[in-house]
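Multiple structures follow.
Values in this text are rule-based calculations from the coordinates and carry no lab data. Here the structure is a predicted model, which is why all the values come from computation and not from measurement. Cβ atoms are built from the backbone, for glycine too; each structure is taken alone.
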Structure P
Amino acid sequence: MAAVSSTQRADARRNRQRLIDAAARAFASGEQNVPLEAIAKASGVGIGTLYRHFPTREALVEAVYHDQVQGLHHGADNLLAGHGPAPALRLWMDLFADWVATKHGMIDTLRTMISSGDIAFAQTRTEIIATIQALLDAGAADGEVRGDVTAEDVIASLAGIMAVAGTPGQRDQAGRLFDLLMNGLRPGASPPAETRPRR
């Protein structure tokens, strides 16, 4: 009986993650108000299974949102384990773009949930800044990234890039802008204006 119960729990966890993954793909497509039935179908489970895990659209959006924030953190760890700090930071920027793209498909629900306090956006921003700082620190320690850049400035730059090139059809442009940002983060790039010597 315990074995059956354990198997059922494992199946439930897999189904939940499949639903989250399918929802993330659907939200990233750019389509607004994706039907929950379509998400259930894409995940390979029935609509009843979806509602057992996520009784409301808000519950699903919250799960996708938190799953992706955790993905940014774990993605940074995995990238640092397999790449040098500078390539890891550049690849992480692509993960950030994926996260922003996913938000487009659930933006109305997110805004409502952030306004009501159901999602703590300030905490999310703090977590993302900490992840960026870890990447910057690793890069500075290896001499691959300059040490005078703050995580706050990097996230502001990324947000700016996503504001002008944040749709799925603009990923090539976003990639070029990320490359330009990386060039500015490398040692030897011009220092910030306030530290430049006056003529």
Structure Q
Amino acid sequence: MGVATFVVLGAIVAAGVYAVVMYNNLVGLKHGVSKAWANIDVLLKQRHDELPKLVETCKQYMRYEQETLERVMRARAAVHAAREQGDVAALGQAESALRLGLGNLFAVAEAYPDLKTNETFLHLQSRISGLENSIADRREFYNEAVNNNNVRIEQFPDVIMARMFAFKRAQLLEFSAEEKADVDLKELFG
């Protein structure tokens, strides 16, 4: 065996090691997206369990605001369905509707002094607001993991490995512009 044979074998081994490292990095990114999604999913489940308690507490005081309460529960059901199906786009839309409904619910609650001072309502409002903030934080981490995954599977030479082993793009979790807008109190009380 000559030097040329060792060089060729060395090149083949180096290419094989490089391919294994590339594959493992792609697998790590894919699982990073799954882990970030699982973190969001836990928070969504916790909030899902708290919302009926909040609505039930509000029902005792808000007899004339049935539509607001029903809107929150419909949005809750839509979030649950999208989460169960793993449909990130539908989840984003349902989250927007739910956040808007919760904003309206908390704004309408201002018109009910007894409700505003109810210990259960205050606890649930605080808990749900905390979960909302945590979901927003975890959404940022999820979208970062998705972006890292998507960029990597499109870069050369990773794109070759990604196509060969069917690595897929992940979808960003985005909320609508409505969700980011302030609640119009004049519309609620006008």
With Rg/Rh (Cα atoms, Kirkwood Rh) as the yardstick, tell me which of P, Q scores highest. Q
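From which structure (P, Q) was helix-only ellipticity at 222 nm (-39500 (n - 2.57) for each DSSP H run of 4 or more, over all residues; to 500) calculated, if the value obtained is -28000? Present the calculation step by step, with values, prior to reporting the outcome.
Details: P: -25000; Q: -28000.
It was calculated from structure Q.
Out of P, Q, which has the highest value for relative contact order in percent (Cα under 8 Å, 6 or more apart)? Could the numbers behind the result be given before it?
Numbers: P: 21; Q: 32.
The structure with the largest value is Q.
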P, Q: which one has Cα extents along the principal axes in Å, for residues 21-68 alone, as calculated, at 25, 19, 16? P
I have 1.8 for distance in nm of label points 7 Å out along Cα→Cβ at positions 13 and 157, calculated from one of the structures P, Q. Which structure is it? Q
Given a value of 3.7 for distance in nm of label points 7 Å out along Cα→Cβ at positions 29 and 101, point me to the structure among P, Q it was derived from. Q
